[in-house]
Each structure stands twice: as C-alpha cells, then as structure tokens.
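Each in structure tokens, the structures are laid out below.
Throughout, read-outs are computed from the coordinates displayed, never taken from laboratory work. The structure displayed is predicted, hence computed values, not measured ones. Cβ atoms are built from the backbone, for glycine too; each structure is taken alone.
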Structure 1
Amino acid sequence: MNKQSSLMSRLAGAPYLVWAALFIIVPLGMVAYYAFTDSEGAFTLANLAEISKYKDTFVLSIWLGLLATVICLLIAYPLAYIMAQKGPQKQSTMTMLIMLPMWMNFLLRTYSWMTILEDYGLVNTLITSLGFEPLQLINTRGAVVLGMVYNFLPYMILPIYTVMLKTDHSLVEAAQDLGGNKLDVFRNVTIPLSVPGVVSGFTMVFVPSVSTFYISQKLGGTGTILIGDIIETQFQTANNFHLGASLSFILMILIFICLAVMNRFSDDDGGVII
C-alpha cells in the first residue's frame, strides 16, 4: 500500500518536474552556456569581463528597484492592515479594486502614465491652467519609479493582507488582556506576525523592478537606462547573445542572493519559505 501510494505521489508530481525542467532548468542552462562561451562555442570569461562597463547601470537598477519597493511597502502595509480589519464584503470589494488595474495589459497601463505625465499631458495641462509653468515629469527617474510602484503595488499588498487575515486574533486579544494598548499590540504582535507577508511582498516587487526594461524605456527615456534595457538591446538589436546572457547571469545571481537572504530572514521569523 505504501509503495503504491509512493508511486502515485511520484506520478502526481511528474507534470511539475517536466514543467520545471522545460521552463526553469533548461532556460537557466542556456543562459549559463551563452554567458561562458564565445561566438564559436569555446569557453571564455571575456563576456563576464565586459560586465564591469555596466556597473553603474547595475547600481542604478538596484537603487531604483529598492526605492520603488520601499515606497510600495509604505503604501501597502497600512492599506493591507485596514483591509484585514474590515468585514468580508468590504474585503472582497477592496481586493477587487486593487486587482482591477491588473486585468488590463501591462503595456496599456504604462502607456496611460505616458499620457498623464507627458509635456502636454493631463498633469501639465492642469498646472498650466492654474497659471504655473509646466513641469518635466516624463523621461525622469521619478517617472520610472512611479511606473514601478503603480504596476507592482498589488504584489506587495496581497501577500501582507493574506498573512494579516490569517493571523490568530486570540493573540491580539491576549496582548490586550495583558494591558497592551493599540500601539503596543500593533508593534509587538501585528508587525512581527506580518513579517512573512512583508518578505514575500518585498521579493515579489523588487525582482521585477530591478529587471524591468519597458517601464524605463517609456517613462524614463534615454536618460534612465537600466540593466534590463541593456540586456534587451543585446538580444534584440545588437544580436550579442553572449554579452546579454552574461549580464542576465549576473543579474540572476544578484536576484538569487536577495531571495536567499529574504527566505532566511522569513524562516528565522517563523514564516514560510517563498
């Protein structure tokens, strides 16, 4: 019976293993292959040596990605806390409103911000109608961060909200019975218990933010070139797959390091591994 159950478990997990091999292991293997080979297929470290030319781009990408992630956290945490305190009907409504923009295409959402922020867009039209000089909003780093926050904010809200929703309310009641006021309960109970959701949301926002390229192209212009733009150019325009793969390989390592740190932090706090 145990052997049959074990066989059924393996068969049930087979589709996942095939999916992981085709869409995770094989692509990562191809990236590693191109990163360490030249145009003739010979082993080389020349591709990795060229990465030093783009160190400033790496730093800028990490900085803007981190800034967008922190802003998302500052917005998402109180909103998730408010949602968790509401009744089921209001929670469903608020969740739908948060998810509603994600039903639209990612490109359309980014184009909408171009319309809002451009020189003769909605914001500058309002400013000039009030008698003020128009502002340079489009093609700035601030616009890129705004685009990241707008597109990835739901990925921060939902994990934190889910963790708070599952929090055992008896722990809050116990803290209140021990004499803790609302601030004490929030600081000593709510925040520690919500750490797994924060870590999950932080990861889900930071990873796409640091590797994005479309947002920076449309909202940042030529003045804000991120590492995702460089990689996209190497594959789409320059046809230099080896340099593009080496940049992707280093970016992938940086992301894996961030994930490892986040997972370790979450695990130490009793949370789930992402």
Structure 2
Amino acid sequence: MKRNSVFFLILFLLLTGKVNAQFEWPDGKKAAVVFTYDDALDGHLDVAVPQLDEFGFKGTFYCTGNSPCLNIRMEEWREIAKNGHELGNHTLFHPCDGIKQEWVKPEYDLNNYTHDQILTELKTANTLLKAIDGKTERTYGYTCSDIKAGGVDFTEDVKKMFTAARGAGPIPKTMEGYQIHKAPSWGVNSPTFEELVQYVEEARANGTIAVFMFHSVGGGYLDVGAEEHRKLLQYLKENEDIYFTGTFLEVMKYIQQHR
C-alpha cells in the first residue's frame, strides 16, 4: 500500500508540474552544449575552426550570403563542411529590425520587408549553401533574433523550411516544452572564461542546454577572445563525460527524437 501511495504521489507531482522529469542526454550526460558562430567571418576559419578541431568539437556556422569571407574563401568553407562542421542559413543580407538596431540600412530593415521577400531570401540562401556543401537539410539562425518581417511573424514558415532554428533567450529551466525552432542562445560580447563556464554550468544544474551565439573570435565586433574561446573548449573536453556536444542540427534532432 505504501509503495502504491508513493507511486501515485510522484505521478501527481509530474502531472501538476511540481516535478520535472529529467531529460535523458546520451550516455548519461547531464547537459548539452552547442557552439554557433554568426556572419561567416575570417576569425571563424582562422581561429574558431582550428580550436574546435584541436579538441574534437564541431560548430555550426550561420553564414550570411553576402559575407566577403564566404565569397573569397569559399573552398575553405566547403572543406570545413566536409569535416563535419555545419553551415547554417543566416539570410543573404542580414536584415534586422531597424527600430531595435539603428545601424540597419533601410533596405535591410525587416520592417520594410514583405513576408514573401524574407521567404525568398531564405530560399535563395539555402540554394547558395547547397552549392557549397551539397546538403539539403538546414537550420536557421534568426538575424538579430528577429522573427517578424513587415510586422508578420514568419516562424511558422521557418518550421516548414528548416529542421530547427536558433533564437535568443536564457538557459531553459527544463526541456519540457523546448522549442527547437526558437531555441534560446546567449549572444556573447567580450565574456570572461569564468562567465563562459558559468553559462554551461547553469545548463548542467538544470539538466538542459547551453547554446552559444558567437560572432567575432579573436578580435572584432561582439567578440570572444581567442584564449577565452580555447579555454572554454578545453574545459568542455576535460568534462566530456558531463556535457553532450554536437552541431546545432545534431543536438536539435536528438531533442526532437527523445522528447
């Protein structure tokens, strides 16, 4: 009788949301960590990729179609894709909400876009990336984490076009209700090593996931220092029995399949 009472108490707590069932990461690991990099920058090829390769990690690189680095160093981008890194869609022209971001040119202001315009841009960017890596399955990184074009939310279209999509937001408290087409991430800006580790340790404490949104690596805008980046990778390598890592596509597919 006592055993039945305990069973029904746990069931009640689960159903009422008082207790969250622990999400099961592979091999008994406690949390997931994903490295994403925006805008297809030289520092990604020169610093981030060599460091990722050094420790055996794979990153997701959200490439903007009009990136000079993507144009000039296309063969190198093709090569890293062959080696297991992911090339993700980050539009052609990186349009953002010009009200929130004063640096946005009027022609690239999402408030001035039509719904059809953003969808056409996303489809064309997919074609460009397919020409580079030959892949048809793709994930998307919302530019400036904006989800509206001309005032219209286009996330339902993103769900149809992409396996998953990265947005912005805090570490989830639970994996229950996790939205793989609005996956939260942290856009870092000159973080210390301690802050980077604190972020992944918060995911570990919650049993959830930490998604990094990097831009420049080793110098530039929204930068993470090369040494801080390397120390983070070394820390995760030393704790690889705790943290599940993979490309954004790989980890989001795992979540989708093991909810």
* Structure fact -> Highest-scoring structure on distance in nm of label points 7 Å out along Cα→Cβ at positions 61 and 125 (candidates 1, 2) is 1
* **Parent structure of the calculated result -11500, given that helix-only ellipticity at 222 nm (-39500 (n - 2.57) for each DSSP H run of 4 or more, over all residues; to 500) is the read-out and 1, 2 the choices** => 2
* Can you tell which of 1, 2 yields 2.5 when distance in nm of label points 7 Å out along Cα→Cβ at positions 29 and 69 is derived from it? -> 2
* Structure responsible for 33, 23, 17, with semi-axes √(5λ) of the Cα gyration tensor in Å calculated and labels 1, 2 on offer -> 2
